[in-house]
Structure P
Amino acid sequence: MFVDEVKNIRLNAGKGGDGCLSFRREKFVPKGGPNGGDGGDGGDIVLVGDANVSDLVEYRFKPHAHAKNGQPGMGSDMHGKNGEDKVLRVPIGTVIFNSANGNSVAEIISHEQKIILLRGGVGGKGNEAFKSSTNQAPRHTTPGTPGEEGTFNFVLKTIADVGLVGFPNAGKSTLTSILTDATPKIANYPFTTLHVNVGVMRDDSKKSRVLIADIPGIINGAHKNRGLGLKFLKHIERCKTLVYLIDMSGIDNRDPSQDFSDIKSELLHYDESLLKKHGVVVANKIDSDASKKNLRAFKGKYKIDVMEISCTKGIGLEALRKKIFELAL
């Protein structure tokens, strides 16, 4: 199960410990002074980015978290121990929204990045803190303050250099498996890919790399949440470059030219800024019988450069690799 969004996660930072009311009781010291210690601070709710965490499934089944409370102060001027922080490790690309108003409150964009989402309460003062020349036996203390709390939505938006976009069965998963170290599921039916697969493409010298995200198939009406819809369109937002993969074989009586137009329309309606990203149009399955005719019609309509490949025959793949490195690095 791949989970990229969890709603209504209730989080509570720890409460501060109460201050202590205490007086020294020692033999031969008839008037021992105050010695009540302060309470410890409550633990914080801390978010940490973790490249080894791939999704938010942990929070689907554990939608509540509470940091430890601070310990109360004690006699003999002993301060209470601070409460332990509650650390939530989340995938890189996680955005946290306030459930009440929908505002974005935090964003994790790098490995080991730490953000204090909620702060723990402050420990109360013991009576020793109120001692003065005019009040040598104070009986006043303060309680610890409550920790911050809130309800949040966690949304994962994949961070990748390149996003592969196209209709189902265009060959995105096959291309991802060829270019990168990812092993997505491949089959000849729509919506084989049910979650975003991110793979690493390295150059021959191993000195540079590109992250490629296989975005699950877009269909007409995806921006209205048809098909897999909004569940995966959001993963395109952070990609630097888009590869428009078009099935040039025209299988199932599809029109490749219309497919490209429909893909651009879906991106436009979801977020028009997506169309401003650097991109490359790739015609796949050019080894098929109908591809030459469809490719001529496609080029005649759009007057743009098109890279021609065949994943099954290995045609044009090395040129595509070089182009992706050129655009992404």
Structure Q
Amino acid sequence: MVVAQQHVDLVALKQRHPLAEVVTAAGVQLRGQGRVRQGLCPFHDETAGSFTVYGDTARFHCFGCGASGDVLDFVQRTEGLTLPQAIRRLDGGNGTVCQVAAPRGSRATPLPPRDPALLTAAARCYHRALWRYPQGRAYLATRGISAATAKRLGLGYAPGHGLRGALAGAGFAAAQQRASGLFVGRGAERFAGMVVVPAVRDRQVQWLAGRAITSDRTPRFQTLPGPKPLLGLGRLGAAPPRVVLTEGLFDWLTLVEWGLPAAAVLGTQGLDRVAAALRSCPRVVLAFDADDAGRAAAAQLTELLGQRATTITLPPGVSDVADLATRPDGRAVFRRRLATAQRPR
């Protein structure tokens, strides 16, 4: 099959797809209507609304994690795409092979494939460190996550040193380590100072996410580069009869702590891919955040999943599942609302 090739006018492309519209369509709620609009950053966990879109320059910048760029950078980063893939994504995926001259210094290169064996070795290193460094276990305890659940899920802690030596000892060369996404800048560990959560499938780690245990660590939330998996789905088998789906990392950990078959979307972008991943699940219960973005995401997923989906309404004043977990009766309240949501309609 011969595929047409064409050169792309990037200036015209960006004019056809205003940055604020693309950002909003990705689930980021922007405040204001003027030259400068702000919202919660989709690239790290925050509550301050540091993500800023500038209408005059058509660029974004997050003052929390430092992410910045134009509309193509935003699409590449949110969906883990290369530059040509992002161009096709914006222009409707018509199958055209786009040829563009890469800007000088462009970093839009394809991400190397993840090596599950290397990520599994890294997760084991972090898991061992969790039992050597009490601050990681103490933080998990403040969030209601027990030591038993930490062991069962293979949770870890990254003290910020020792990973490179552990990977070398497991037989992974320096080039493999550099390509893993586990190191940033001049070799610093990406997840330093964070509890680390692995996404597991077929007993191998496919992906990692981290949450800072102190408020002075920015960004507070980190993941490996590239597309995010549906966290937890790989632990439930090929066709789970029921999944309770939530948004955040600790929402998912809370539901697992409560003994529920759960998965997390880790944001509100890429919901079509979430629906595709759940195509074999006959029952999906949505327990999303009680904000506009969460309600919009739940409505979109309900439309995509049809009658297989039902929604849990959180109690007044509760922002998300992890927030509910701070209440003494949180587990009982959630189970009652889950039972109500699962009643035949």
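Just so you know, all these numbers are worked out from the coordinates, no wet-lab data involved. Since we're looking at a predicted model, the values are computed, not measured. Cβ atoms are built from the backbone, for glycine too; each structure is taken alone.
A few remarks follow.
- semi-axes √(5λ) of the Cα gyration tensor in Å derived as 61, 18, 14 - corresponding label from P, Q: P
- For mean count of other Cβ atoms within 10 Å over residues 169-176 computed as 12.2, the structure of P, Q it came from: Q
- Among P, Q, structure where helix-only ellipticity at 222 nm (-39500 (n - 2.57) for each DSSP H run of 4 or more, over all residues; to 500) as derived comes to -5000: P
- Computed 3.4 for distance in nm of label points 7 Å out along Cα→Cβ at positions 289 and 305 - originating structure among P, Q: P
- Value 2.8, calculated as distance in nm of label points 7 Å out along Cα→Cβ at positions 201 and 297, assigned to which of P, Q: P
- Given 41, 13, 11 for semi-axes √(5λ) of the Cα gyration tensor in Å, for residues 25-128 alone, calculated: source structure among P, Q: P
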